[in-house]
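Take a look at the structures listed below.
Quick note: the coordinates plus some simple rules give every number you see, no bench work behind them. Values in this document were obtained by computation on a predicted structure and should not be read as measured data. Cβ atoms are built from the backbone, for glycine too; each structure is taken alone.
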Structure 1
Amino acid sequence: MKTVLLYVSHQSHDFNTSVAALASVARDSGFEYELCGISDGESVEQVAERVCSLDPQIIAATFFTRDIPGFYSLLPILKRRTGAFIAVGGYHATLRTREVARWAGVDGICVGEGERPFRTLLQTITAGR
């Protein structure tokens, strides 16, 4: 199965430590994964096209509060087009869990550090549950 790890990249750095940790978990769990950094100036449609072209079964997104408008619009599009299980995490999802749970396209939320819950999610999906 393929997992897309989705995050916002910034001009000052294109490395995301949360995504790096999740990539390690995906690899160790036997999943293919693609890192998908969203650059400043990319439209929601451009990102959706790029993610959909990767044909993911799981999408894991991490974002800050400042990134909400884009993700709020993007996640339902990805859900409709891919049918992937969409899990979100990051500071905003941790602090405003109930708010994020109401967003269209969100299937799961990680509160706090994500390595252990992500491993459990991958194992659960592999087992067909």
Structure 2
Amino acid sequence: MSEDIIRDSVTVVNVFASWCVPCRQEHPFLMRLSSDPRVKVVGINYKDDPKDATGFLQSEGNPYAAVGTDRSGRQSIEWGVYGVPETFVLDKAGRIVLKHVGPLDQKAIVNELQPLIAQLSATTNR
């Protein structure tokens, strides 16, 4: 992932695939999260056909400011991903501060992500 994408912003990185049923279940929550001006949502498309991923995002909406493709799964392994969906919150310096395994839901957004986003948005880079 390019550092330009995540520089100076709180970033949520979501690892997803069009063939993943839980990814489809969490998608409406990502759409809502992407409207939060304090955060940038980016996606990593995992072991997926790019045409299928594009079709999924065109039909369901695209919450991502940018999408990277990981056809082999190697880049995701470097992130510690062992299944999809998985979501990471990065601080403004690009450090991982939260890893959420499994689909996001309202409880995870309200109890985990939003308080952390608020805290990280209030801090400056160190």
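From which structure (1, 2) was helix-only ellipticity at 222 nm (-39500 (n - 2.57) for each DSSP H run of 4 or more, over all residues; to 500) calculated, if the value obtained is -13500? That value comes from structure 1.
In this comparison of 1, 2, the computed figure 17.0 for mean count of other Cβ atoms within 10 Å over residues 88-95 is attributed to 2. When relative contact order in percent (Cα under 8 Å, 6 or more apart) is computed for each of 1, 2, the one that comes out at 25 is 1.
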